[in-house]
Structure 1
């Protein structure tokens, strides 16, 4: 078996294994002699009517059970999606929120208190960092940023008596370090703090609660929805008291997703395994090709041994996604890389990812720490459902533009 074939199996195994679950979870279809629709239709509405005041009051006391109370507290299609996400994550409860960013910020509001302290990895998603530096700071919460590959001794030294939440993001948004989540969870719990993980890259291939995570957040906009046409997020927990705190906070903040976004995401979820089995294998083809190119200093893909945290990825993950980073040699300029990106015809230039299409995004600002001396300009690639040979041909032509632009600037 070739190295490429070994990697193909390693990155796609988890997606193949999830196929049956994704098709059948949260589909409790009632038997009906007239026939039953495969997909539950979206339920749109705000006001919910009850036969008596007592019935209305009874439902109002059952807000933790996803009862139908008021449209802003969730509808049947939202609750179906919540059940599906909880099953995928291995959680007891999931709460759907309005966006991936809302999934990152709502638990921070729920579980951080006055004069609290939060530890966040330095590689964290940019909008989460901005939220910590602005909103949390105004609320009196202090944030410290730690190196994503910190060891236990270093992390223990950064913990404080008032540390209430430790955040992890594995792999990092642009630098793709894979963190030792079990170690971080043990230290957080040792100090009475909760561990919150942004598991967007690892949805379906990393079981957060098996590794000690307390709160898992997802940008469902990405792979679960899968078609770049909805904005939605989710927060999952296993502890019942944590669920009450989270659910109450979401209700008080008015955090809810529209029924059409819930319906689109639930529909997209059914094909996530098939899409990602294909996309993860194509991503390996592209990553290996780039790794062999003389213009490239490093490819930051967790399945490649050269990526920081690769051994942890191999230990903890059942597969990989199709998002990774590329760092060019330091003798290429940012302008030359931008010229290359602008020349690509099959890669859209966009900040999101997770759909069926390939994307590219410059990421140089966040890459220096990971690549140190061999750091040149960098970009992030998302590999879609296109033929990988076509994507490689497009990148090959782009690298000629990169070299030509570099020669011209010299």
Structure 2
């Protein structure tokens, strides 16, 4: 029996473990959390950090693994590439994955190769960044991000120098490298788009995009609460987006792998590849795509990690209107219950993935890790999907207990 090492055992990552087992693989899991749910689905579990490359490599050698995957995990993607390279297993070039997973390196690569990228600078010291803001180096507003975090943790918009220091310090606290990047905002013509794709031997064989939706009530309004498929971009713009992605993958010598994209189009219709993460999307995006296109990107990802030849048969034309929606709280408290309109649950909710139960503490939605539930939903048309996603307060509410 061949062995696969999976990096990360969160609720969203269980599907990759189950898929690997369905394909006949012995599953070994690494996760630093003692209470991760994935350990109860894997054949063997090691409680170590997925960002500790040498520790994971030790496990990989001890277990004599045949393949490795970091499903839906930005922080673990470089580790997977490093182990694969050290053990001569299928995978993407470690240096290329490092570029894609480090915002500072990625922006430098984009500028060097003629991609549109926001103006920005990286810092390891909050006071130095603050001086540049006060000295007029940037046009406000600017965005501060950790160079190596995921799930929009530590991301903030700075309107002026007066509110900068706390946000700079907060961003640094979420960076493993203790490094942040300041970027001028890219105004978008329409919504930011998000989606997943898959390449075979470096050729982008599939991509499917959604509109991103955000909750302005949240202290961190840059954490997406929903992605609604299909996106509202024109076919011509989508063609150009795919061309830019292909150019990037070719330059980086990417191979057979899944990707998660975040893209902005400015008012001049210039394409900004904000993120090209070398892994499947979070928030159950691959499952949403499976409902719409009949394509199992999770199975493709596991087979690709195994080094199998991937034959990309034409998938069906996307059918229907689907989204994920992250149920969240705009303040800290103790969860009493989540109230979903019964008619909405009956007509629109097709899967419900619960991460927080009544009586547990919930936190203000400042990062993707602070969701309460993730709903996979189906709609009758684009207008209905967009309206319900933008007016979720009409059909779902988070009820907290009194102190």
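No lab work stands behind these numbers, since they all come straight from the coordinates. Model, not experiment: these values are computed from the prediction. Cβ atoms are built from the backbone, for glycine too; each structure is taken alone.
Match the computed value 19 of relative contact order in percent (Cα under 8 Å, 6 or more apart) to one of the structures 1, 2, and report its label. Of the options listed, only 1 reproduces it.
Once distance in nm of label points 7 Å out along Cα→Cβ at positions 201 and 241 is calculated for all of 1, 2, which comes out largest? Each step should come with its number before you reach the end.
Values: 1: 3.3; 2: 2.8.
Going through 1, 2 one by one, distance in nm of label points 7 Å out along Cα→Cβ at positions 201 and 241 is largest in 1.
Using the calculated result -12500 for helix-only ellipticity at 222 nm (-39500 (n - 2.57) for each DSSP H run of 4 or more, over all residues; to 500), pick out the matching structure from 1, 2. Matching structure: 1. Which of 1, 2 yields 9.2 for mean projected area of the Cα convex hull in nm², for residues 121-248 alone, as computed? Structure 2 accounts for this read-out. Looking across 1, 2, the calculation of Cα extents along the principal axes in Å that yields 79, 59, 39 traces back to 1.
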